[in-house]
Every structure is written in C-alpha cells, then in structure tokens.
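So, here come the structures, one by one.
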Structure P
Amino acid sequence: MNTLTSTQAAYLAGLIDGDGSIIAQIVKRKDYKLKFQIRVSVLIVQKKKRIHFLHQFQQEIGAGTVRDRGDGIAEFSIIGVNTMHPFLKQIQPFLRIKKKQANLIIQILEQLPLTKDSPEKFLDLCKLSDQVSNLNDSTNRPNTSDIVKTFFEDLGLIKK
C-alpha cells in the first residue's frame, strides 16, 4: 500500500463518492472459528474502454485488483483488512457522500482483532456491517447480524 499525496487521496475519494462503493459484507466461512467473516472492500467501476484508468489507480495505490466483468464494465477492487485500513484512513478526510461508510468500516477494522474469541464482540461488528449496508441501500444481503445472532444462539455461543 502506497502513501498517497493529498491530491491523489482527494481525487480517489471523489471518484469513490461518485463511481464507487465502500462495502462491508457478512460472509459464511466454514474454515473460520465463528463460521462468519466480515469482508470489507472498496469498488470503483468504469466502462471497459476506461480500464486503463483503473490500472493507473491500482499502480498509484499499490494495491487492489482490476478485472473485466464481461458486461462492458471494468472493476477495480481493494479487499481485506491489511489494505483497506490504510487506504480508508488516507481518503476518509476527503470523502463526502460515503464518509459514514468509511468511518464505520474503519471502526470495524480497528475492533476486528478483539473478536477472535468473542462471539458477542463479533456480533457487535456485524451490526456495524448492517449499518454500512443500510447506508448503501443494499437490498440483497443473505447474511445480516440477525442471521449471525440466531446462528450463535443455536450453537450456544451466546445466550438467547
């Protein structure tokens, strides 16, 4: 992850505010102790004919992947704790529309190490993930904090 100039950070924040998304998802993971993961990501989409700009952003940031979705759209994504936290900390001061999402995800990322052996703390972060999804007007979420809560209750990890 590269350190961005303030001009780069401001530009990328504006681009994400307009053509991007800041996302938190609750994902089932059989190989995880609590059987769920909170996946965080930033996405920027452009028409495929402008994919070269996405490659340029990838190079400037020093992280992320670019892919052709196959539908005339190209997508740049940054996924994961180790890159998302430093990236969001750099662009957060310049965000306007998606500042709340960035603040919530920064909060999730900073508290995530505390959840390894605590279903209750993990559930609290799932509730923050729900808030991010609500700010994004997300409608197709298979996993929510309520699903995780019921799962944890059924396993006896938390009290009903």
Structure Q
Amino acid sequence: MPSRHPKRAFLESIGALHLHPEHVRARLFVRHRFFDPLDKVQVKYEMLRAHALDGQHVTTATREFGLSRETFYVTLRDFQAFGVVGLTDEKRGRRGPLKLTPDAVRWVETLLRAHPELSGQEIAQRLAAEQGIDVHRRTIERLLAARVKKNR
C-alpha cells in the first residue's frame, strides 16, 4: 500500500527512511519541524554535528539520535571519506566486474556448459587468449559463485 506522505515514500525509495523515528529524542527534532526524524541522513548528520560541534559524548549522541554506537563510528568514517553521500546506507564502490561485459559473461557460461571441469584460472586464461579480455582468476571465481548462488 503506497504511503500518503510523498516525503516518506521518497525516503523509503532511496533507502533513507529511518525505521525507528520514535527513538530520536534530540531537542532539535522535537522542537523544530525543519528537522525530520524520518530522514535518516539528516538524523545521522545532526548526530555527528552534535558530537563534533556541541561536544556531546558519543554515547549521549547515539542515545539522543536513536542510533547505535557502531552506527556512529561507521557513519563518522563514511562521512569523512565520502562527505554527505557517506550518510546514506547505499553501498559505495563499483557494482560488479568492469571487464566482464554481458557478452563476456555469456561466453564464459557457454564455455562452462561445454567444459564444467575448468578452473577459474583456466577460464581466465582462455578468455584472454580467445576473447582478448584479461581478468584475474578471482573475477571468474566470483562470477561462478554468483551463478551457483543464483541457481539455488
């Protein structure tokens, strides 16, 4: 059932919806409508700000903002590394192998159907020799592991 609140639906769609806004007890969020406890990115930012600028102890900040100490330290590390984007729960980094195009993956799968006994190293060597695509054996092994997992 779709939410009647567009902001809530948007936050949920981008993975920024705070699942427990009732745990946020910080005065800013209680007193001012500008601060939205549903917005997990805003909650995380304000938690870091309260610690860095207001001098709140980590334990106090995490209790006030309804998050764990582990979340605080992960959020701090990600904020220092990525800025505001680090406050999202989105996984950072590349998504999948760069050199294995869909055509290369199909080639590997065809080769495997014909020769299921081949190792990741042997497949990588044949891929380089026959298709001109040089990948590490671990790339092939990850592809094979994902294939097995998908077939379960």
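Work out which structure the value -17500 belongs to, where helix-only ellipticity at 222 nm (-39500 (n - 2.57) for each DSSP H run of 4 or more, over all residues; to 500) was derived from one of P, Q.
Considering all the candidates, the number was obtained from Q.
Please state which of the structures P, Q yields 1.7 when distance in nm of label points 7 Å out along Cα→Cβ at positions 39 and 63 is computed from it.
Label of the source structure: P.
Given a computed value of 24 for relative contact order in percent (Cα under 8 Å, 6 or more apart), which structure among P, Q does it belong to?
Checking each candidate, the match is P.
For distance in nm of label points 7 Å out along Cα→Cβ at positions 7 and 55, which of the structures P, Q scores highest? Intermediate values should be presented prior to the final figure.
Details: P: 2.3; Q: 3.2.
Sorting by distance in nm of label points 7 Å out along Cα→Cβ at positions 7 and 55 in descending order puts Q first.
Hey, distance in nm of label points 7 Å out along Cα→Cβ at positions 87 and 111 derived from one of P, Q reads 4.6; which structure?
That value comes from structure Q.
Output the label of whichever structure in P, Q has the greatest value of Kirkwood radius over Cα pairs in Å. All intermediate terms of the calculation are to be shown ahead of the outcome.
Numbers: P: 16.5; Q: 19.0.
Of structures P, Q, the maximum of Kirkwood radius over Cα pairs in Å occurs in Q.
All of the numbers you see were taken from the coordinates with simple rules; none came from a lab. Please read all numbers here as calculations on a predicted model, not as lab measurements. Cβ atoms are built from the backbone, for glycine too; each structure is taken alone.
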